[in-house]
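> Down below are the structures I want you to see.
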Structure I
Amino acid sequence: MSRLQLVNDKILEAVSLDKAVDISCESIQALDTEYLHIDNAYMRVAADNIASFIDIPNFDRSAMDGYTIGKTDLKRLQTGRSLRLRVASIIGAGSIENRPTRPGETCRIMTGALLPEGSVAVIKQEDVEIINENYIIVSIRPRRGENIRRAGHELMAGDRVAAKGQVLKAEILERIAACGIERVPVYKVPRVYIIDTGNELLLPGSPIKTGCIYCSNRSLLACKINSSRALPSLSPSVINDDLHTIIAAIKKAARVSDMIIISGGTGNGLFDLVRNAFEYLNAQLLFKGINVFPGKNTSAALLDGKLIFNLSGSPSAAGILFEALVKPALLKLKGELLYKGDWFNIELASPIEHLKSGRSLHRGEMIIEQGHAYALPVNRKDINTGNIPLLLDVHKRSGEEPVMVKAKLIVD
């Protein structure tokens, strides 16, 4: 049975990881929208459906360099006879000339150029015999419509090129640009404030002291926020284990950010004061404790509409919990439609050492052997191997070693 906690006069039960993600995501909405020039919209999230307002292309054009054929001459060629055609003009890409193709005549045309009126096929220049600049001989039998790209063959007016909640990657932005759209609606980028608590912590660059360690969580979390295409903001100093100092730091963070991550102070000791600060601030506690390792004492709260996560002070645990818990909420705040990410089943390449019974989260990597993908568990010393990083969701029953696990890609 889950441990019960009495907070703010309410009894809260530790929840499953899935429930914690649901509660967090249901507590927030995507940020406001803005319009950006297409050149500045890479990897931003579309705040509305984006559709083409023209056909792409908006005219019939040649698919290659060659010579146009009219309807009458196409019929003659299909009888097997060769034709001698006069080259009436040369049409380059971008030309607006639209001289009709007459029987016995052809136009030399370049790739992408406007197809002259009456043309029903284009013959590749390699397939004709050039007599001189003014005449060619055609002996092949082309099909009607051969080497022609009709108006709208790529996109029709009204076709959607980006969906609301879709990340605007390079290929999508190319399609938007092809439609002539200059400015696109996107969600604003979340600002995430990082607070590190602990009397024992020192910032890198400070002289080391006996009994102290350097604070590395802020670097880890800032990088993960950056990799999620959000904006990290770091508390200028480590926050001591003092209630009023923690309260002041949370108040400041809520004023200047859209989400807050507090690292440390998750336990039940005398100096674990983050939840006391939540209570003092009348923050709405969403959950206290997650039934997964690590995550036993992880909590989340809402203050002035801002979602606050209190993660373990252990860098390993904080990194795992960011991927499993914080990132889905952060992606929803960004407006992404698929904010929960895709979990998939994968076979373990080797057992996980010291695996606890129940549900646990681990770092892993994808390896490919003989065309089959496996998940290889890794420890902190083996993280930088160059393989595809994974988050592993493992369920162990008493007396059984798991073979298949769920996994999700970690995008750094």
Structure II
Amino acid sequence: MAGRRPVVVLRPGRDQRPQAGHLWVYRGDIARIDGQPADGDVVAVRSSSGRSLGTGLLNTRSLITVRLLTSAECDLDERFFRARLESALTLRGRVAAGAGACRLVYGEADLLPGLIVDRYGDVLVVQTLTLGMDRRKEMLAGLLGELLSPRGIFARNDPAVRRLEGLPRETGWLVGPGGTDVEIEEEGLRFVVDVARGQKTGFFLDQRENRSAAAALAAGREVLDCFAYTGAWGLHAARAGAASVTGIEISADAVRLAAHHARLNGVADRIRVAQGNAFDELRRLARERARFDMVILDPPAFVRTREALPSGLAGYKEINLRALKLLRPGGWLVSCSCSYHVDEALLRETIQQAARDAGRWMRLVETRFQARDHPVHPAMPETRYLKCLILAVE
């Protein structure tokens, strides 16, 4: 079988990246394809000299034409995928034991490019973001059902990136249809997650550990939570003893859910989330000479492409400048970016520029990244995207 598998042969000099462990083979790397594979099929990948580089899934419609799953030449059958899933689940059992919600499979970092699996209580949410994975979603759902026995498995295949693979944007139950509102617990706090319509797969799981780190500094403080979504940062701060939490969130639905979460967790007397544009509200608060002891900035990605970097950095500088002007001396700035193209050094430099313009002095106390259930593939910087800087401001 392996001998008859179609082979993708790379151009001379284009094998360094896969040899180093990177899992993507671009269209421009390929000299030819021997055989007649269909898109979504298993292919072997070899260098121009015939050296084996691994086995992956083909999609000639995508700029990333092959996604490698292994450095060996082997069958990518059900047994293979079961072993990969078991490996991912074993890791989560070590780094996220007891978590009511967590990421079980993180694509390339778990050597399953194009596959995301999140657990919310007894419901799994699956994203098959590449053609190869999408063709295998029923098999994958079956394996996940056997390994985890969830109440249901929901396909959240609405990210725009699927269009680059020639795939439609769609959602729906793969296993066990039912209600899409799922209650979860995060470190003793209760949240309702809408797996069908919520951000990402329903919740920002990647910030779980960062929320706890910020909350540890919040006792007795007045906190401003910008881009609050459904209130997770503020709830952690209030539970840790914050004197008050003011949230800003543009989505009316998210504001209503944040208020519900405050009541659900018994801290409604100390949390108020208002609907509004964070940029506008930060300016308004500055005009009113409002002051806070902690400001949390967890915005959406301002930089989705390298071309958007200049305008995105201007956005990051603007919100950090406004936040710094609202902070009392001795306050804390928690500033995040989920833009892959803005690395830690660039984010740090942008915040320092904002501090200089605001006339403030800062000390970087801690740099954090995505939670441990979102591991990083060392050969793929693309898998490290989230930065969280905790700064003491004078």
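The numbers here are math on the coordinates, done by the rules we state, and not lab data. Note that the coordinates shown come from a computational prediction; the quantities given were computed from them, not determined experimentally. Cβ atoms are built from the backbone, for glycine too; each structure is taken alone.
> Given that mean count of other Cβ atoms within 10 Å over residues 154-161, derived from a single structure, equals 14.9, which label among I, II identifies that structure?
I
> Right, another one. Hey, mean count of other Cβ atoms within 10 Å over residues 210-217 derived from one of I, II reads 20.4; which structure? Before the final figure, lay out each step's value.
Numbers: I: 14.1; II: 20.4.
Here the read-out was taken from II.
> Looking just at percent of Cα pairs over 38 Å apart, which of the labels I, II belongs to the structure with the highest value?
I
> Continuing with the same structure: Relative contact order in percent (Cα under 8 Å, 6 or more apart) computed as 11: which structure among I, II?
Going label by label, the one that fits is II.
> Hey, mean projected area of the Cα convex hull in nm², for residues 322-377 alone derived from one of I, II reads 4.7; which structure? Provide the component values of the computation, followed by the final result.
On the way: I: 5.1; II: 4.7.
Going through each structure in turn, the value belongs to II.
> Name the one structure among I, II that helix-only ellipticity at 222 nm (-39500 (n - 2.57) for each DSSP H run of 4 or more, over all residues; to 500) of -5000 was derived from.
Computed on structure I.
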